[in-house]
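Chemist: Presented below are the structures under discussion, each in the form of structure tokens.
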Structure I
Amino acid sequence: HPVDMDPLLEIAKEKDIKIIEDCCQAHGAEYKEKKVGILGDIGVFSFFPSKNMTVGGDGGMLVTNNEKYGEELKLRRDHGRKSKYENELLGLNFRLNEIQAVIGREQLKYLEEWVEKRREIVNFYNDIFEKYPKVKTPSEKEWAKCSYYVYTIQIENRKSFIEYLHKEKIATGIYYPIPVHKQPIIEKIYGIQPKLPVTEEIVNKIVSLPLSPLLTDEELNRIKISINSYMGGI
């Protein structure tokens, strides 16, 4: 879900702060009818194989409307080279190979179609859970258009719900089982581990259901039957 960017952009302008948008799970999402990634100074996208579009392996992309940033980023992705034997900046090898680039360009042609299919499936799931008010489903602000990398709900008795679906050969996921503030590196850096009770409560309830534009009506109906069967038995 896109963040409400206008207040952030106002603060950034007032304080002369640069904004980098993390769009790694938001391919095709929109904020007030504008694509995410072009609202700040730089937008960052991931093409990891599980994302809404990929390149047949690890990969990513930076986008910017700032010509100066764009030129520097081009150098830094290729060892800082201005020409084959001339290194102007410190850089590393972040180049995408040609085969991966071709896959990405082809997938980009279908991104809008895939986003709409994902949104249809989200509405399908929301309709199922509408009659189960204790299950919290994703919400969408009126100024946002989500591209739904995952469909995540909050449900009590998560363990039994997952076990039931797995018994029915339906996959689930937890994104993510360990919240950021609980990661070991946080305590190593800051010497403490923050207490965030709301986050810690929610992380024990979240579960994600299958979400792919390749899901068939038959598969979705089987998921629906299994969910209703479980919910009717608790």
Structure II
Amino acid sequence: MMLSLKNVRFEILRDPIVRDFSMDLQPGEVKTLFGPSGCGKTTVLRLISGLETPKSGEIHNTFRKTGFLFQENRLLENLTAMQNIAIFMDNPNENEIIALAEKIGLSSGDLNKYPTELSGGMAKRVAFLRLLLCGCDLALLDEPFVGLDRDLRDILAAMLVEKIEQQGMACILVTHDRFEAARLSREIMQLSPKGMDVQNVITLPTPLSERNSAFEETVVAREFQGIHYYE
């Protein structure tokens, strides 16, 4: 199983949003697209998922199942939170869903609510659980922790790391957050303001489960000095 993008180009009205972009991804790898708003990061995820079609270049995805965690929660409004999660599982198990939900502050009562009855943060957590439990072996994560407090981010990140290291899930992470990139990435691709030109690649071989806040601070100080991107 693998994902390969070769010289992928995408345009809107002849304006190159993605310009000859290439990358490869193997099982268990996490690569981060790190760059300013509007540089084409989300567009690359949409191209990989098939929601957009490239003007030229090649995309080969041989992973069995691809999951996409959008910036927006994208919950189905006619289904409860529990149903939103279970509908994408190969073998739905309500007890498993409830146990994981409780770890991130969602009660069984919350899972019986419809999306319009959930706060933004609660809906974000439901969408995250849906991604973790859908059985995908390739996860596309578009700003997955935006709007969540630091403690909750740490819990969700730990759950994601467990999935990556124990089940070999591959991930492409889109983020503006330098610490988030340092926490979760094996490779960080620093991108130009437009066109998805790769300006620098940072490789972090330290196993994800061995990283902590001190590791993140060291990487940020060494690799991201003077670089700040905002949502």
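Chemist: Which of the displayed structures (I, II) returns the greatest value of distance in nm of label points 7 Å out along Cα→Cβ at positions 43 and 147 on calculation? Could you put the intermediate results ahead of the total?
Modeler: Details: I: 0.8; II: 2.5.
Between I, II, the highest calculated value is found for II.
Chemist: For which of I, II does mean count of other Cβ atoms within 10 Å over residues 3-10, calculated from the coordinates, equal 13.2? Before the final figure, lay out each step's value.
Modeler: On the way: I: 13.2; II: 18.1.
Here the read-out was taken from I.
Chemist: Work out the source of 18.0 here, i.e. which of I, II gives that when mean count of other Cβ atoms within 10 Å over residues 51-58 is computed.
Modeler: Details: I: 18.0; II: 13.4.
Label of the source structure: I.
Chemist: If distance in nm of label points 7 Å out along Cα→Cβ at positions 75 and 131 is calculated from each of I, II, which structure is the one that comes out at 1.6?
Modeler: Values: I: 6.4; II: 1.6.
Only structure II yields this read-out.
Chemist: Between structures I, II, where is Rg/Rh (Cα atoms, Kirkwood Rh) highest? Display every interim value, and only then the final one.
Modeler: Working: I: 1.02; II: 0.96.
Greatest value across I, II: structure I.
Chemist: If you rank structures I, II by distance in nm of label points 7 Å out along Cα→Cβ at positions 99 and 163, which sits at the top with the largest value?
Modeler: Values: I: 4.4; II: 1.7.
By distance in nm of label points 7 Å out along Cα→Cβ at positions 99 and 163, the leading structure of I, II is I.
Chemist: With relative contact order in percent (Cα under 8 Å, 6 or more apart) computed per structure, which member of I, II shows the largest figure?
Modeler: On the way: I: 17; II: 28.
Once relative contact order in percent (Cα under 8 Å, 6 or more apart) is worked out for each structure, II has the highest.
Chemist: For the read-out volume of the Cα convex hull per residue in Å³, for residues 11-122 alone, a value of 128 was computed from one structure; give its label from I, II.
Modeler: Working: I: 128; II: 160.
Comparing all candidates, it corresponds to I.
Taken together, the values in this text are just the output of simple stated rules run on the coordinates, not laboratory data. Just so it is clear, the model here is predicted, and its values are computed rather than measured. Cβ atoms are built from the backbone, for glycine too; each structure is taken alone.
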